[in-house]
1. Taking Cα Rg over 2.2 N^0.38 Å, for residues 442-505 alone from the coordinates of each of I, II, III, which one would give 1.40?
2. If distance in nm of label points 7 Å out along Cα→Cβ at positions 74 and 138 computes to 1.1, which of I, II, III did it come from?
3. Quick check on the output: -16000 is helix-only ellipticity at 222 nm (-39500 (n - 2.57) for each DSSP H run of 4 or more, over all residues; to 500), derived from one of I, II, III. Which one produced it?
Structure I
Amino acid sequence: MSYADDCKDLRLESVIGFNGLVPNGLQYTPCGKFLCYPLGSIVVVRNLIHGGEKHAFLDAENNQEVSCISISKDGQYLVSGHTTEGSSTNDAHAVIWDLQKAMRNCEQGTPSAGGCILHYLHQHKGKIKSVDFNCDTTHIITLGGLDDNDLVLWNIETGEKICGSPAATDSANCIRWLNGRNDRFVTCGSLHLRVWEISYSTPKMHALNATMGSMRRIMKCIDISNDDSFAYAGSTTGEVLMFRIDRDDIKPYDVPESKRASLQTYNRERFSKGVISVRCIINPATGNTNILAGAGDGIIQILNPKLELIQTHRVQLSGAVTSISLSPTKNGFCVGTELSQQYFVDISTFTPELCGTCHYGKIQDIKFPKECSEIFVTASVEDIRVWKATQKEELLRIRVPNNTCHTIDITKSGNAIVSGWSDGKIRTFLPESGKLKFLIPEAHADSVTALAICDSEHQDNTEWKIVSGGKDGRVRVWKVAPSHQKMIHSMKEHRGSIHAVKCDAAGKQAVSASADGSCIVWNIAKGIRILALYESTIFTDVLLHPDESQYLSCGTNCKISYWDAYDGSAIRVIGGGDGKMTCLDIQSDGDTFVSGSADKLVKLWTYDDGLVIGVGKGHSGKINKVAISPDQKRVISIGNEGGIFIWDLSGFSK
């Protein structure tokens with residue numbers, strides 16, 4: 001792979017996405033003007049004042065997925081914990097960010113501006129499970145994951161490690177610092193809750209286990225009352241447990257404790273699928289501490305000081321409630337769910353308002369309508385979604401439960417979305433209402449993995465064709481008439497799953513890329529092979545140059561290959577990167593093309609020279625598809641982390 005001398009970073013214009021699986025991942029800044037949340041390997045800072053359209057992106061450039069975040073009480077800093085892929089022996093990083101600078105970048109419209117990283121923290125292995133700031137924003141505690149399970153204290157100003165300790169004999173899950181003391185924090189986890197005190201002069205951490213009697217619970221989340229008297233922990237069995245967390249100051253080992261943290265009570269009506277988020281709130285009328293509990297079944301409810309359920313303040317949301325963040329400026333709170341939904345709930349009325357939505361699983365495909373850059377369509381787990389590109393808003397959602405949409409295409413007139421699904425069916429929907437237009441059952445024996453529309457300039461009363469490829473290795477041609485759909489050809493020459501199908505402009509030929517190491521060019525009218533392209537790789541994508549003189553392919557050998565469209569001979573091969581290549585798209589003038597790969601990078605190439613002129617960094621997982629907008633102003637990439645990344649191409653125009 002060769003880079004041009006003037007190779008630049010692609011500017012990340014915007015993202016659509018939110019990782020709802022991160023515990024307490026959705027948080028207000030103390031000023032209430034911004035929301036912070038993780039998406040893949042970046043943290044998004046979203047300005048709520050300007051309609052939520054301005055963003056800043058905190059990218060640690062380590063390609064490690066964000067596993068936890070915390071914001072300091074003064075709003076000066078944000079810390080993100082990350083997780084590594086594969087081996088649990090790899091270093092997992094924590095990063096301290098200048099949040100004030102990120103918010104200024106957001107307001108000034110420079111989302112990817114750098115200079116926000118203050119310190120990288122290197123100590124944990126595999127994963128950082130939880131992080132938190134102390135009350136005076138001088139220190140941070142980080143908690144390692146299952147294979148690490150260590151606590152480490154850090155100095156914020158210097159980024160240096162102060163001391164550390166094993167969190168417990170069993171796995172710990174969450175940290176929360178006391179609100180009024182900078183030397184005490186609480187951890188909870190499997191069968192334990194511990195109150196810690198830090199001796200800064202030694203330095204050393206001293207833990208005291210809370211007494212729980214015969215109670216044995218796995219606790220996933222924790223919050224501390226404003227007066228630091230009680231800790232409230234959510235259990236996997238559906239209780240909120242209230243602990244008094246008083247303890248003595250550090251004593252010699254031979255002096256008995258006179259104060260000891262202990263379990264006080266818990267709710268008798270359990271929440272289904274466990275309590276996975278809790279937050280203390282003050283009742284303004286009485287001054288008492290109530291508890292917001294978020295459950296695994298999507299219920300969020302207020303409990304009174306005796307941990308009795310207040311039935312009038314209960315609401316059902318879509319997906320397990322993983323985040324609750326109280327608004328500093330409004331009488332309500334923001335909620336994030338594992339299905340990547342964001343809600344705002346008004347406390348007085350307790351009615352939820354959906355304020356953000358995105359895919360919650362990996363996104364498989366993306367398409368723009370012909371000559372329309374304002375709208376694009378994505379395919380993912382259980383649904384197809386239509387988006388408005390400028391406002392980054394979801395316009396339509398088409399759900400097919402218990403199925404995954406692998407591939408989509410849009411007719412030239414824009415009046416139908418054709419899709420291939422994991423149940424082997426081809427479904428076609430109306431783009432405005434989302435209603436099913438027609439269904440081809442048993443289109444393939446297994447999943448429909450690729451398809452393309454031919455003769456898409458049709459009118460409603462004329463016939464047109466679909467070319468589909470399946471996991472079974474078959475390529476099939478379908479005739480679509482106003483009254484019926486009919487298979488006219490079934491070609492079985494591939495011996496592996498079909499990863500891509502593309503048709504020429506006239507709708508007379510199609511090329512299919514397969515896992516068997518071949519790309520085959522087909523005569524659509526006759527259903528016979530014209531050419532075959534062979535290489536020692538698993539082909540993942542193929543496309544035609546706009547002048548249809550060449551084919552461009554990529555595969556798991558990390559190469560991009562050029563082929564002559566006349567005789568199928570190889571013209572040139574260029575290195576694509578360090579990871580296997582997954583997808584390609586080309587500009588309408590054929591001068592530049594874009595690629596995505598398993599190394600998590602989006603690359604912009606010159607076609608003739610085969611040089612990289614732009615690189616986009618932000619994905620934390622494999623990139624599945626890339627698409628250049630018809631007006632050539634942006635590239636959209638989608639990946640395994642469920643994010644939609646929109647990249648600006650204006651700096652690369654002629």
Structure II
Amino acid sequence: MSTVSRFSNWNVDELVILDISGSNIHDLRRDDLQQNYAGESILDVISAIAKVTFMPLSVGGRILCVEDIKDRLNAGADKCVINSRAVNDPPFIKQAATHFGSQCIVISIDAKQIGNGSYEVFIQDGQIATGICPIEWARECANAGCGEILLNSIDRDGTARGYDIDLIQSVVDAVNIPVIACGGVGHYDDFAPAIVKGGASAAAAANIFHFYELSYPIAKRTCIDSGVLMRPNKLGSFWLKREPVYDQKIENTLIDKRIELSKSKRKQIKKSNNLGVAKKWCQKCIYSSLSAVPVEFDDEGICMGCRMSEEKMNTSNDEWSGRLEKLRSIIESRRAGANTKYDCIIPVSGGKDSYFQTHIIKMELGFNPLLVTYDGNNYTDVGWRNLKRMQNVFDVDHIIVKPPIETLIKLNRLAFYAMGDMNWHAHMGITTMPVQIAVEEDIPILIWGEHGYTDVSGQFSTGDFPEMSYRDRLEHFGRGFEWNFFDGREGLTQEDLRYWRYPEDELLLKQNIRGLYLGNYVYWDANKHIELVIDRYRFEIADKPFDRTYRRMSNLDDMHENGVHDYLKFVKFGYGRCTDHACKDIRAGLMSRHQAINLAKKYDPVKPSDLDRWLEYVNMTEDEFDKIADTFRDPRIWQNVNGTWVREEIMQDEAFVK
């Protein structure tokens with residue numbers, strides 16, 4: 001919903017949602033997200049989306065009969081997109097158009113070029129060839145009464161090579177209804193040719209709108225500059241603001257219910273939307289389908305995180321060299337006319353990744369970065385020494401910003417009750433404060449580290465190049481909780497919360513702010529990086545093992561990330577930091593699955609020693625902590641057996657062959 005809210009705030013012209021999932025179960029499952037929805041079907045999803053949609057909404061996927069269309073329209077859709085059912089039963093088009101009106105019926109055509117240079121229609125998510133010519137099929141659909149054609153090029157989809165203009169022209173010439181071009185956008189310059197050369201009535205895309213900051217207004221501006229006649233985009237919506245609007249009375253009630261629930265003697269956890277979803281475990285690493293990040297599996301039972309790791313490892317050295325030069329070119333082109341002293345900002349915590357980022361940008365590419373640190377008051381002694389050493393070993397300027405401790409204590413406590421994550425302030429602080437300084441200092445490029453959702457779960461391909469954005473920050477790092485959620489709680493004011501307020505869109509657009517992930521441009525291997533930064537920059541690792549993982553090089557900058565913060569992940573999802581580290585080492589060929597299972601069984605359940613520090617910090621008892629944490633447990637993983645929490649045993653070797 002936060003994604004659609006962002007699109008509504010951009011005043012997007014139209015939104016198309018295509019359900020390509022293998023089942024009709026759409027369950028967020030997580031109880032620590034602010035934006036959630038009741039139910040589990042696509043109709044529940046549509047109903048939730050419709051509440052924050054101020055644009056025409058087209059919905060496709062799993063439409064088999066007139067009743068399916070009716071249900072989607074009643075749930076909030078304005079149009080329905082039909083693909084496979086139309087091919088398998090052409091009279092259904094006329095039936096649907098007659099029943100609901102042509103304006104409601106959009107026919108989606110997935111076309112692929114075949115050997116002789118002609119095109120063929122494919123159905124079932126592009127898996128089944130039909131032998132049908134898309135030009136003839138589009139003409140038949142138009143004659144049957146559909147109102148629009150959504151034309152997707154399978155060959156171009158996801159390639160970022162631009163639209164197939166020849167395909168678009170041929171279909172546009174064959175019909176007298178609007179044709180929406182889709183498939184292939186990788187750059188803002190790709191949109192205009194679909195309309196100017198191809199003759200399409202509209203140009204649609206997916207990835208580019210999800211991956212970049214202010215992508216929609218930039219795309220429209222680029223089209224207008226290219227001569228396309230369209231309404232200019234206006235930033236900001238009268239109907240829906242960028243920051244979520246919270247009903248504090250309702251939110252307070254939810255928190256009060258959680259506290260009351262924690263005091264009850266329960267034999268089971270709260271109800272789950274769907275306890276019947278099959279649990280899966282990757283056949284290569286040890287991630288499960290119930291992980292904190294979205295995990296999907298291929299037909300061989302391998303998770304997409306492992307597959308993306310293989311893709312990364314198979315990327316040639318020449319490709320990586322080309323990517324690094326691409327990064328150099330982006331930084332050089334963006335700094336023109338901006339701050340002449342600094343070429344970019346590197347948000348750093350002082351960890352191994354911070355050292356590696358600065359090494360690449362300063363020592364290998366020769367740029368002069370400004371380092372920016374958010375200090376959340378959780379540093380270990382060795383982590384603080386590493387942070388302070390950076391300015392000298394790299395000969396760079398370094399800004400460290402530390403909010404008042406009393407404010408941090410309040411946010412630790414409040415976030416724990418609201419989302420079961422006391423470190424909300426740290427995740428949002430490091431993704432906000434550097435952007436504030438980028439705007440203030442007119443430094444348009446920020447260099448982040450690895451992209452977690454690509455590296456961990458394979459939610460993105462290594463060729464997608466996603467960037468840090470307001471939406472990325474809110475959804476992934478903030479779980480839907482923006483700074484204003486805390487406004488007025490425990491006496492916190494807007495002035496107190498200024499460290500977590502993201503700059504206004506107008507400023508981001510004016511200064512062309514972009515947050516690049518270095519992991520998209522260089523081969524990312526933490527085990528190799530740590531060797532480099534120890535050897536060249538005297539980086540210190542922990543002098544003793546952590547409680548919850550075997551690695552000694554990670555999260556030295558925040559004692560609670562490997563500790564109580566990660567323990568809360570274990571309480572929610574049944575696994576922790578050791579599993580994360582072991583999966584990375586399996587993918588790097590450094591560890592067997594059997595070794596990983598044994599390590600995870602040893603470390604993941606450990607209650608960390610830093611909990612004592614945190615409890616004293618926020619004035620909370622361990623019993624109170626445990627009872628609140630218990631309310632976030634996922635019932636598909638945990639059961640209360642005679643007063644003891646017992647998790648679904650996922651760490652047995654035999655579990656992986658099911």
Structure III
Amino acid sequence: MLDLNEITIRFGSRTLFENLNWHVAPGEKVGMVGDNGAGKSTLLKIIDGQTAPEQGRISMPSGFRTGYLPQGGIEATGRTLHEEALAAFGNVNILRDELEDLRFRLENSCDAEPELLNRYADIEQQLQAFDADRVEPRINAILSGLGFQKTDFERPLAEFSGGWQMRAALARLLLSSPDIMLLDEPTNYLDIEARMWLIEFLRDCRRMVIMVCHDRYFLDQTVQRISELENGRLEDYRCDYSGFVDEKKRRIKIMEATRSRQERELARQKRFIERFRSKARKASQVQSRIKKLADFELLEVPSSTGAIHVVIPTPERSGLVALSLKNAAAGYGGKPVIEEIDFEVRRGDRAALVGPNGAGKTTLMAVLAGRKELDEGKFKTGHNVTTGYFEQESARSLDDTLDVFETAHASAPAEFRPQLRSLLGAFGFSDDNVYKKVEVLSGGERSRLAILTLILTRPNVLLLDEPTNHLDIKTKDVLLAALKSFDGTVVFVSHDRYFMNALATRVVEIGEGKIKDYPGDYEHYLWRKRDSLNTSPQDSSRKVERKENASGAKEKWLKRKEISAEKRKLRKKINRLHESIEKMEKEISDTEAEMEKLYEAGNHHKASELAKKHEGLNSLLKEKLAEWENMETKLMELEEG
């Protein structure tokens with residue numbers, strides 16, 4: 001059992017915890033949640049022994065080892081990746097060399113010295129404890145599971161990016177098998193494949209695990225207990241994260257009802273005291289109630305019980321096809337990353353780009369944002385398209401000399417400035433935090449501010465490369481709700497499965513330089529992938545045989561053929577309609593420019609004639625857009641059917 005008894009920590013005048021008690025049983029897997037600054041990371045450091053509490057004590061079984069993974073700040077050693085992984089096993093190689101030397105001496109010695117025999121037995125025992133024969137297979141399995149290639153094993157750690165160095169630190173911790181794993185946001189630098197591997201690893205792990213994590217799906221799959229740190233207290237919920245959300249709502253409703261009853265009782269007692277204070281025969285009852293009120297404490301109910309809603313400023317309407325690539329290829333140093341890609345982003349899309357690391361997701365995003373030129377092919381921006389691009393560098397490029405409020409104010413349209421404080425609060429900047437200088441913000445705070453300033457500039461196409469990194473769950477929920485109500489187009493990369501599934505209406509898979517389109521959300525994409533992977537050639541032949549032998553097989557085949565022909569016709573009509581709409585939008589834009597010139601020149605008669613034409617074009621455009629939507633709906637129904 002891990003026991004925290006009467007733990008108190010203060011930073012200056014601020015009390016983080018006071019007389020905090022907490023207990024975790026061996027083998028338990030606990031997710032620790034709470035607002036930024038609540039003290040989650042500090043508590044992990046206290047358990048690890050890095051920070052000493054002002055008072056209180058921590059007790060755990062004798063000989064228990066802790067392993068701590070910080071959020072960041074890992075410094076690369078002079079070792080290679082393989083050497084770093086091997087270091088998790090202590091001096092295994094040194095012990096092996098010494099054992100070999102002892103074996104040689106014992107084999108070539110006439111009289112076996114007791115000291116040599118004792119040392120030989122001691123080393124064998126240590127290697128057995130390390131399960132030395134399984135060291136290399138374990139290293140290979142864990143490094144591969146976290147996304148490293150065999151060719152990476154002998155590379156110096158200093159050559160890897162910060163994110164990959166964090167993966168190496170996680171690998172070393174997992175290999176060391178501590179009795180208590182303390183993980184501070186372990187998923188921050190992991191893609192979906194590595195997260196899914198880590199989920200399976202932790203499910204099979206029998207060690208105690210305490211983690212701070214902002215990935216809702218990851219918590220649901222790995223922990224059986226949520227401990228919420230709020231106002232210096234830890235409140236336990238014996239369930240996964242989704243269960244915690246429901247249970248907390250239920251508890252808050254009960255607390256609100258209790259508080260309401262307390263307030264009514266308090267008012268009743270005060271009325272009694274005021275009414276009978278001057279009555280001698282009621283004096284004892286009045287005094288009794290006064291004493292009761294002196295000890296009466298109203299139940300505290302958490303203030304932030306409701307969901308925060310952020311509405312992204314409505315942008316100008318873009319053309320039907322917002323961005324398009326034709327036969328596109330791009331890469332680095334002459335090495336192609338994407339090749340011969342045809343890709344369209346349509347108005348209203350919420351497209352998630354998925355694929356393994358290095359597949360080209362970030363490259364494609366940079367091309368769509370106009371930050372990278374194509375090596376081959378054509379890139380076209382649609383009518384009236386304005387793009388807003390978020391990448392990890394966006395957070396670093398903020399002006400350090402400004403404070404939070406000044407940064408947001410500079411990007412906000414005039415109509416949103418009166419509610420700017422509310423928007424900042426929704427993104428985690430409240431009270432005096434809005435006056436913090438950008439230079440002192442944490443990585444997560446900078447990311448939140450960069451995303452907010454981006455959406456305030458009112459682009460109608462948002463390109464978001466891993467916007468959920470370093471965001472806590474509350475801020476992710478705020479961003480998710482805002483993007484779902486956004487009247488524009490979103491293309492995004494994210495490794496948060498819950499976020500992707502809730503936002504995406506289209507999944508675009510990138511791999512081996514190519515792309516494959518899947519309409520629907522992320523769960524539908526996974527279902528389609530599983531279905532294709534689980535269908536072997538033998539299974540397919542059996543299915544065909546069963547269908548041919550079943551009654552009505554010919555009718556079904558004819559029906560499919562008819563539907564395929566109808567879909568081809570619809571696609572041709574939609575493509576022709578695309579071209580017609582684009583021409584019409586261009587003509588409307590030209591007409592508006594010509595009208596403006598005529599009004600400036602004072603030729604109101606000619607301008608009025610053009611206004612009638614403009615009105616007719618707009619009316620016709622609405623009809624064509626309605627026709628396009630009907631066709632798209634019909635095509636989707638046919639494809640889903």
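Bear in mind these aren't lab numbers, they're just calculated from the coordinates by the rules spelled out. Model, not experiment: these values are computed from the prediction. Cβ atoms are built from the backbone, for glycine too; each structure is taken alone.
1. Source structure: II.
2. I
3. III
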